[in-house]
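Read-outs: derived from the displayed coordinates by stated rules, not from any lab. Keep in mind it's a predicted model, so treat the numbers as computed, not measured. Cβ atoms are built from the backbone, for glycine too; each structure is taken alone.
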Structure I
Amino acid sequence: MRNKVSIGEYLAVVAVKYEIDSDQLFQALVLAEKEQEATCGEFLIKCRSKRQDKAIMLITKGSKVVAQFPMSRAFLLEQGNPIKSFITPSLVHRRSSNKSEHSSLLHIKDLKSGMKQISLTAKIIEIPKPRLVYTRFGNYAVVSNAVITDDTGAIKLCLWNQQIESVSEGDTVQIENARMSTFKGESQLRIGKSGKLTSIKQ
């Protein structure tokens, strides 16, 4: 079963998580798409590239990357503020309850062995055929070492069981609370039980 969110839902989460006014955020996104960049309070929004009817947007605060995501131009042409409809009381409550888990999004080039609580956005470019393995917990599981990429590099992402079925090659995914590990001398990104893998609907 896919766990996909729309761009409106994703931006609602970003707005609540980083306490950005959703009206200002939407206006800044529209302006950035037209003029390459715009400011929204302490945040800088840049249009990294445009392809056909989509734009790659980047939100930063100082030197920290807040979010990077693909966005359709049709979304920017919607009347009013389409982000606001996704900001529900439950979302605000859930995010305020999880402030202790707040972490900035990273780029693949920033990842180092031993890092924990990693959050980033990347594109899945390959999901090899899953293989059956016998785990150290004494049970069997299926695993696939997918390859993800962003503008700064590529890395393997270890997917287990249902995680493999929740995404497809070509998906842009949001990864939260992951960790870096080394297997047979090769760095890998792993999503544990407390982590989250979400495919962003384009």
Structure II
Amino acid sequence: MSRTSGARNADFEERRWALARKVRPTVFSDRGARVSLRELATAGGTSVSTLKHYFQNRSGVLQAVLESQRIDAAPFLAMASIPTDPNLRRSLEQYVAGLREAWFVHGVGNIEARSLAAGLSESALGPAYVNSILEPLLQSFEQRLQAHVQRAQMAPCNERFAALQFLSPVVLGLLHQDSLSGKTCRPLDLDAFLAKHLDVFVSAYG
């Protein structure tokens, strides 16, 4: 029996996510948000019409790429949401050390920067960046803080506000020095900056 016109193949979603992951390196390359639908098709080893079939348009491809990144990062963010030490400062030191390693060694910095650039360049991609890249990071850290509060290792607070207060300077500092090459024109001692930031945060919430 032939497939009804407009119906999806049984493996539609599987093929869609596979394509999103295949073009992801191109989206996170220097071309970034400027990449065309034709370039994405070439990167995916497919045709423009096939991409339109699975994603409708270029914006749909980019949104799916960001969403695929959220799905693949979920296990790591889940691990990061669990405190690694009952002492708040040591737990936060270990979290920051892990974030820096992920940022510089495992490509998280490039993903954050390219995704932010895409979200700022196109209004349709702003919510995709927030929902797929920024919020998962914030929510993971928020859960870590919630665990500390529940165990009486941290003062009761609005954990969402506290997560934003803690992560905003950290991410901005990393973007400043790494993604924006601030280290070449306005160097910052990240170790000293982050140690001072930890002092202030723990003094306020410890």
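Given a value of 1.4 for distance in nm of label points 7 Å out along Cα→Cβ at positions 113 and 129, point me to the structure among I, II it was derived from. Working shown, then result.
Working: I: 3.2; II: 1.4.
Structure II accounts for this read-out.
Of the structures labelled I, II, which one yields -21500 when helix-only ellipticity at 222 nm (-39500 (n - 2.57) for each DSSP H run of 4 or more, over all residues; to 500) is computed from its coordinates?
Values: I: -5500; II: -21500.
Answer by label: II.
Computing distance in nm of label points 7 Å out along Cα→Cβ at positions 65 and 137 for each of I, II, which one ends up highest?
Numbers: I: 3.0; II: 1.8.
Once distance in nm of label points 7 Å out along Cα→Cβ at positions 65 and 137 is worked out for each structure, I has the highest.
When distance in nm of label points 7 Å out along Cα→Cβ at positions 161 and 177 is calculated for each of the structures I, II, which structure yields the highest value?
The structure with the largest value is II.
If FRET efficiency 1/(1 + (r/R0)^6) of positions 9 and 185 (r between Cβ atoms, R0 = 35 Å, to 0.05) is calculated from each of I, II, which structure is the one that comes out at 0.35? Walk me through the numbers before you get to the answer.
On the way: I: 0.35; II: 0.10.
Value 0.35 for FRET efficiency 1/(1 + (r/R0)^6) of positions 9 and 185 (r between Cβ atoms, R0 = 35 Å, to 0.05) corresponds to I out of I, II.
When Cα Rg over 2.2 N^0.38 Å, for residues 81-152 alone is calculated, the result is 1.59; to which of the structures I, II does this value belong? If you can, show how the numbers build up before the last one.
Numbers: I: 1.59; II: 1.29.
Value 1.59 for Cα Rg over 2.2 N^0.38 Å, for residues 81-152 alone corresponds to I out of I, II.
Given 4.0 as the derived value for distance in nm of label points 7 Å out along Cα→Cβ at positions 33 and 89, which of the supplied structures I, II does it correspond to? Don't jump to the answer; show the numbers that get you there.
Values: I: 3.2; II: 4.0.
Going label by label, the one that fits is II.
Tell me which structure, out of I, II, gives -0.52, -0.70, -1.21 once log10 I(q)/I(0) by the Debye sum over Cα atoms at q = 0.10, 0.12, 0.18 Å⁻¹ is calculated.
Values: I: -0.44, -0.63, -1.33; II: -0.52, -0.70, -1.21.
Label of the originating structure: II.
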